[in-house]
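See the structures that follow.
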Structure P
């Protein structure tokens, strides 16, 4: 159901950085679903490649990168209804726990692009080993996102905004593009506004960026900013 690739260059680190891919080509058009949600350009993979961390796990989304159709991986898991459902999140939890035990790490850092940021936030809300959470162009307020694009509400999906009381305790860095017409900054701002306490939450707007450009190119600098800001006293 999930496609993962692990980069392991040093066994001494106790942190696993996990990158989660976006929704990919889930829909051909607004009204035409895709039979293969594999992204034409996997942006989260590009971010992971730019990360110099010792242990990195890249996780795609259900249905992506499959050479043949898996009967257990139904299209509902990349289309609207169950894209961020309990079953999907549980599958990620199982994979993360397996890799965490194999690699003997203590902490997890999560990075999610677009819809992968929704997955990352939902994972962070139920784990007690998260060092920090970062999202890039993530539709964190699903209700507002669906309303703006006039699409059917994701009623069968979990919603990060319902878990803000837990998430507010985790250091978070949310990157948004000023020219992003798919996930404009107000969607992430709405998610942040729902948090009772915002002490550990930062939204960074890159005015000239959109949903795709130029995150991969600038990721080393943005990542350095995260690591510098995420000090023990954060």
Structure Q
């Protein structure tokens, strides 16, 4: 069932910029915060120029996290591994439009595996390409930086893209959520909410903060 009746946006801290030497403590911090999800960036070094982690690490993260796992696959041929991501604990599973030649089939497979399906688009990809599958998705992830590395600057042209996507969702009578990933801060979150964003992936802003619990609360309840 889609989370369509939410009165408030969701915060999904991304562990890409967490301290991996103390990952359990970082996850426990997220557990005690006002965050709603835990975002895991899975990179294969092929689709994006970076490598992260695989199934054994996700399984360990699942054993510690009290938040649902929001798993973002930045990999080629994601269809090969959908069942394995389900088995290690993914609750929301995002694939990239750019890596799925049979996107509708991929989305249906994710649903059949009882995960929430989402599709991500890179900064150069037009949101109109997702119109045929909007009603099949729990969420669309708009990349607001180029995927691969944390700590990048927000791409300002993303605002128009988000507004266009929001209108598409409304016109389609869908309840698909809009997620953004990249460059989200305490300074721009209000404008992003106004543009139509429902779910925020936040990495550096939270994990580099002196008081990440407070920053998460500020993001969840912006002034």
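Every number here is computed from the coordinates shown, using simple stated rules; none is lab data. Note that the structure is predicted; figures quoted are calculated from it, not measured. Cβ atoms are built from the backbone, for glycine too; each structure is taken alone.
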Task: Which of P, Q yields 0.4 [distance in nm of label points 7 Å out along Cα→Cβ at positions 48 and 120, calculated] - done: Q
Open item on the list: Once distance in nm of label points 7 Å out along Cα→Cβ at positions 104 and 144 is calculated for all of P, Q, which comes out largest?
Closed with: P
Task: Structure from which 19 was derived, relative contact order in percent (Cα under 8 Å, 6 or more apart), options P, Q - done: P
Open item on the list: When distance in nm of label points 7 Å out along Cα→Cβ at positions 24 and 168 is compared over structures P, Q, which one is greatest?
Closed with: Q
